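Multiple structures follow.
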Structure 1
Amino acid sequence: MKAQRLIKEFKKHDIWPFIEVPCSILEPVITRLMKDKDCDVLNPASEAVAVGLAAGSYIATQKIPALLIQNSGLCNTLNALTSLNLTYRIPFLYIISWRGEPGRDDGPQHAVMGIKMGDLLKLLDIPYIVLTENGFERGLQEILKIIAKSKRPAALILKKGLVEEEMPLALESNY
C-alpha cells in the first residue's frame, strides 16, 4: 500500500501530530508525512521524549497524536508510558514497525523483541492490531474506538513490506 493512502486515513480521523523516531520500515510513511504541509511532524531525541510530547499534545488539543517507532524502541517508552499516560489516562496511537517478525530475516538484534512485542503489549494492557492492506481502514477505526472508550494508548503494528517505498524526489537546485 502507498504511504499516502495510510496518511489520508489518519487525516480522516484527525490524528495529529505525528511524532516519529526513525525506522527504515516506517521510512515511507515518515517521508510522506514530512512532505505533507498539512501534517505536523515532530522529531524527538528518543522514544521516551516522544511519549511526553504525545501527552502534552493530547492535553492541549484533545486530538489523538500518533507515535511512530520501531518495536525495539517500545521499551524506551515504558517509564513515561507507565508513570504518565497509563496512570493519568492520556491516550495516543502507537504506530509500531515489527522488526524481527518471526519467520522473517531481519537481523539478530531484532529477534527477541520481534518475538516478545505482543506479549509486552498484552502485559501492559495495550490493545493492538496488526495491520493488513485489505483491513487497515477497519483496523484503524477499531483501535481508535478502543482509545476513545479507554482513554489509553493503543497500537497499530506495521509489518515490513506493508507500506511501499516512495519514489525518490529529484534534487532541487537553485542554480
Structure 2
Amino acid sequence: MNEEDIRTFVEAAKSTPYYAFFHLLLYTGLRRSDALALRWSDVDLLLGQVSVSRSLHLVRGELIFRSPKTAKGRRVVALPPSATLVLREHRKQQEAMSATLGTSLEDSSLVFCHLDGTPLRPDIVTHAWVKLERKTGIDGVRLHDARHTHASLMLKHRGFTQRSFKNA
C-alpha cells in the first residue's frame, strides 16, 4: 500500500470493530498473531510502546497462546503518536462496554477481543481485512502485507530508496 491507500483503508476501517487493530498493524508492523495476543499490561500508553511476549494461533480449531519462536520475537515496539491515540480511545470504549456489562477491564484483559473478553480468531480478522480491502478498492493486499507496508514506509521516511538500501 502507498500512503494514500493507507489513509483510505484506515478511514474506511473507522466504521468497523477492527479499526484499532488494523491501525496498529499498519503503523507498527506487528504480526496478526502478536497483536491478537496483546494484553493491556503489554501496552504502555505513556511511553508509547507495546511489549510483544506471546502470540495467538488457531491450531486444529483451538485458539492457543504461544511464546515467540525466537528471542528476537520477544520485543518492545514503539508506537507512533497516532497509534497511541487510537489505542487510548479503544481502551476507553472497552472500559465503557465492560462497565455496561457489569465487569471491569483488567490489565490481563486482551486489547483486541470479543465483548465477553474472549480472543478474536485470526481467520475472522483476516476475513474482515479482505472485506474492507474490497470495499475500498485496494485489491491484492493481504493482511500480512501490512507488515511489509510498514517497513516500506519506514524506509521511505528515513530517506532510503531501493538503490541506496542495496548500497548500504
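Coordinate-derived values only; no laboratory data. Model, not experiment: these values are computed from the prediction.
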Given 30 for relative contact order in percent (Cα under 8 Å, 6 or more apart), calculated: source structure among 1, 2: 2
Source structure (of 1, 2) for helix-only ellipticity at 222 nm (-39500 (n - 2.57) for each DSSP H run of 4 or more, over all residues; to 500), computed value -14500: 2
Read-out Rg and Dmax of the Cα atoms in Å, computed value 15.7, 56, structure in 1, 2: 1
